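So, here come the structures, one by one.
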Structure 1
Amino acid sequence: MFEELVVFDLSTVLAGPSVATFFAELGAKVTKIEHPELGDVTRTWRIPDESQEVTSYFSSINYGKDYLCKDLSKTADFAWLMNELKRVDVLIMNFKPSDYTKFNLSKEALLAINPRLIIGSISGFGDDSDRIAYDLILQAETGFMSMNGEANHPPLKMPVALIDVLAAHHLKEGLLLALMKLQKTGKGSWVSVSLYNAAVASLVNQASAYLMNGLIPKRIGSLHPNIAPYGEVFTTKDDKLLTFAIGSNRQFKALCAVLNCAELADNSRYISNEERVRNRSNLSSELTPFVSRIEAETLEALCHEHHIPVGIIKSLDEVFSTPNAMDLIRQELQGTTQTQRMSQLAFKWK
């Protein structure tokens, strides 16, 4: 789709590089430009015993790109970049606001060089803040950590850089709109996304529960505050862990029938979702022995047959043994390292 698009990626870490990879997967010619000595910091983020030339973290969001080293503080390298920008379609950056001034990379300066240029800028706390932003800090300051974790235990962050991922999707949306604008008007754009705004915009129902009812969510692990059973973890006969997401009375009755405990569906304490939420602890205890009598795959098959939402809790080795997950793997030789990562294209289109 974008085989004629030229993209320069001056960004580092996760959000910006993943957006550039998105365009690369759709055929764009993407060049990642790094400082000759510092490079992208994720090149140094090694997990224990990781010995490859290219780290898995860097590999996860850099694919299909050419790589160049340029020091923009040097006159010759900066002049090279300004000249190249005359032919570039999309420029992606995540400098601090003071660095845009330092390197003369303002919107006005860049669009003066190329009026059709589309500039994608990612910041941590907004275009006017020089505050250093890491995903953990954003998860802490936008409410995510306060809600995540078990009751009476410390807050937890998500095990992936969730806020970076969310911000990357918002930037993709903005850049695609800018490309539509370019087609209609012939004019470029500056698209700016902050990690903070991307995080707060993604609070969805939790935000509305607070704004409309003054409800401040508490940490309740995997449980859903409005639905039961939903998120309780059960152990099957073969010691597998699974969970249910029972969103209706029909699903609850079907689950009880599958588990051979139909009488629970008629119990006054569980007759409606409201009652199940009110008595969820007792309900979990009553369901536990019935789940423990059935092997995981058997129970999963029965639930699928009767349209009951169930999920076996899988480790990544189990996830990547499934055809759907394997279809999303992208491989590329970078230097001496055979890198692998997940595709940035989860959609299908014709």
Structure 2
Amino acid sequence: MFRRAVVGTALAGALMLAGCASTSEPEGTMSAAESTTSGAEETKAEVSIGAVTIVSHPSLDAVYEGIQEGLAEAGYVEGENLTLEFQNPQGDQATLSNIANTYAASDHDLFIAIATPPAQAMAQVIQDRPIVFAAVSDPVAAGLVDSVEAPGGNVTGTSDMLPTDQQLQVIQRILPDVETVGIVYSSAEVNAQVQAEAAVAAGEQLGIEVKTATITNSSEVQQAAESLDVDAYFVLVDNTVVSAMESMIQVAEQNQRLLVTSDPDSVERGAAAALATDYKAQGLQTADMIVGIIEGGDPASTPVEFAQTIELSVNPEAAERMGVTLPDDVLADAAYTY
């Protein structure tokens, strides 16, 4: 992979938050969050964190990597003053529920939830300690916060919500005559449902018919994709589908149809293009929020944060395997070319 000069696109409208995390220190902050200062050197107090993701795939793995790196840069180092337990149910909801209940009975000071299902599972059973989520597309629709500006409870974090109209416009730039776009999404993930509805509405404005097929697990992705008679495929920020990206790629290549996604790692895996956030950067951003809460911040008044930029990634060779040639202007605008 090589990287061009990065073209960052600011997220517009509701995706941008003018406010930053609250700097006021509430009454009764966590004892584990206290720190002491000796001269110019600050000693971080020990903290114990329980983290959980929903499934293994490169984007979510990058979030966790960014969180670990960000915590270390802030002075919280595993094996020294940080205990960081990490769990992965590999998409199994029963296992996820067990993990959440085990964490609720644990002595961890704070919890990290990567993706919507883990955040919902932990929020249901943990109300006495902070939960910081990452890679949750719509935390309000997921019932995690009262609003993005004022979460109101013990949960806050970072969102990977993307402008669906701009993503569909990428497809239009590559295929100007596109009439139909197919989306496979998980009916079990509320964030995927919200995005699918937004895509249908955006498609109507752009003159594109968006057809959808729902699944309940990753083994159904290939059959669902094959059921859609469309000009191109588009993958949302949907962990169930992304974990089976190879099935989407296979169908796109067999049918000679363009495949555009919502995460750059899928482009490296063989999708043609993506307009997406940098998930490691989101992990670093999430780590900053975690540190703020460890050191006295209140989740109830710490606004949900959104990615500040989105970037275009392309894979010309993958596009060729789908029978598509990426236009020169699209190649020129790409931050990453695989």
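None of the figures in this text is laboratory data; all of them are computed from the coordinates on show. What you see is a predicted model; the values in this text were computed from it and never measured. Cβ atoms are built from the backbone, for glycine too; each structure is taken alone.
Each of structures 1, 2 was scored by relative contact order in percent (Cα under 8 Å, 6 or more apart); the highest score is held by 2.
In this comparison of 1, 2, the computed figure 20.1 for mean count of other Cβ atoms within 10 Å over residues 85-92 is attributed to 1. Each of structures 1, 2 was scored by mean count of other Cβ atoms within 10 Å over residues 229-236; the highest score is held by 2.
Which structure, out of 1, 2, was FRET efficiency 1/(1 + (r/R0)^6) of positions 125 and 173 (r between Cβ atoms, R0 = 30 Å, to 0.05) calculated from, if the result is 0.10?
Answer by label: 2.
Can you tell which of 1, 2 yields 129 when volume of the Cα convex hull per residue in Å³ is derived from it? Checking each candidate, the match is 2.
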